[in-house]
Structure 1
Amino acid sequence: MSKEGKKLELINSHVSKNQAKKAVVALVKHTTKIAQQKEETELLPGKEENIWLVLSVKKVTPQKKLKPCKIPLAHPIVDPRTNPICLITKDPQREYKDLLEQHNIKFINRVVGVAKLKGKFRPFEARRMLLRENGLFLADERVVPLLPGLLGKAFFKAKKQPLPVSLTKQDLKKELERAISSTYMHQNQGTCTSVKIAKISQSPEHTLDNLETALPEIVKRIEGGWDNIKSLHIKTNSSVSLPIWTCELGEEETGVN
């Protein structure tokens, strides 16, 4: 393919793959440089940064959607070998531990029932420890409505709100594997939505693969689709946002009716 052809390669018929790659490489380079500078002055290693896709829409969604949308990724962000996974279940907790054993599911590190959340993990310090010790939380979809009151705001501020799964699926292992190999889109009533698409330690190629896989599914879940999207940026937890796509001039205010 010619250089001219490569420049025209688009993700989901809109985003220049070349522009997206430049932004990803710039983010990785900047974040690596900052991390190296911190290593020289700080005793403890810093927390690993994630790469986020930030969408700005022209018109807001009228209603907040509590249930996050599951978005597939080519290369999972969560590795159960390094990120402990906690599953929150109905009671009795023991029943679900046995269920995981029956399905030969070994990548769930901890099972916590609702009764435990109301008892052992009711104190703030206990909940904070639970939050620190686990990289990802899954929850039986039947108990998800109870969780904001039981877990408190800290989980949601840390963007670790439990992700709903069905524990009644016949192929339970596949259901849980799909959950941990996806990312999630939490739609609010504002004009900006952020979706985690990679870890900074993943290669730029893997990050681009994830963007290519995730973007079409994300756009499907935006009311009005591309007609309602104003811009796309990517950023890390602490960096500035780098643009990868902006709507044409004159189209900024022409979103969905």
Structure 2
Amino acid sequence: MPALPLWLTEPLWEQFATLLPARPVYDPAHPLGCHRRRISDRIVFDKMLQLLRFGCSYEAIADTTCLATTIRNRRDEWIRLGVFARLKQIALESYDRIVGLVLDQIAVDSSITKAPGGGEVAGRSPVDRGKQGLKRSGMTDGYGIPLGRVLAGANRHDSPLLAPTLDRLDDLGLLPDDITVHLDAGYDSDKTRALLNERGPHGRIAHKGEKAPIQASQRWHVERTHAWQNAFHPPCPLLRAAHHRHRRLLRPRRHDHHRA
């Protein structure tokens, strides 16, 4: 069963395929000019959609058509080629043309996630007993559409990440003359206000020590988007457990061999 209906994935694949370099079916470096056929990009693309849809590990998605190592290698190759960055730009431009991005009301906030495998920017998480974690500084439009994000160690403060996060606006082309950036109390500092004054946007910043419902501003849009992105992880252990149960059911019992 596909992760998503074909009427949704086919147009996406057609645009994605145009961003990929042409590759021969067989590795030209092989001395005999032949080898096992290269796993098609379409198969790897479908596997990545399953990863995004179900939040599983690479090993849980891998099967006889494609190994987990192949998915990871192709993912890294496409990242180096800038394929995903260009696909994101196409998606934002298409959404802006058809629906319209609300760029005069922008929200920025950070979210801490686990990073059990570490990584180049991972750091000790202050909310997870010092384990490895990531801080995801995200920016959304007025309806919560993700515009860009910056990754840092979980032990980094939110405010120093504001400038590189706002730099993602440069990828969006022409911007409104009047932009308001909604921020929580973690950004309540003279340094943040000076940064916004230098760049031009107005800042609506919650004040430290003053309780205010998140619904009182446009900040809840970015909070909701963070919650949606974090929600991709919980299905993973459930599907892994179901996979193990399925394998146990298919495994022949020992006394069945004696009956045969």
Starting from the value 19.0: which structure in 1, 2 was mean count of other Cβ atoms within 10 Å over residues 136-143 calculated from?
1
Out of 1, 2, which one gives 35 for relative contact order in percent (Cα under 8 Å, 6 or more apart) as computed from the coordinates?
1
Which entry (1, 2) yields the derived value -12500 for helix-only ellipticity at 222 nm (-39500 (n - 2.57) for each DSSP H run of 4 or more, over all residues; to 500):
2
Comparing mean count of other Cβ atoms within 10 Å over residues 16-23 across 1, 2, which is largest?
1
Taking volume of the Cα convex hull per residue in Å³ for each of 1, 2, which is largest?
2
Comparing 1, 2 on distance in nm of label points 7 Å out along Cα→Cβ at positions 72 and 144, the highest sits with 2
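No lab work stands behind these numbers, since they all come straight from the coordinates. Just so you know, these numbers come straight off a predicted model, no measurement behind them. Cβ atoms are built from the backbone, for glycine too; each structure is taken alone.
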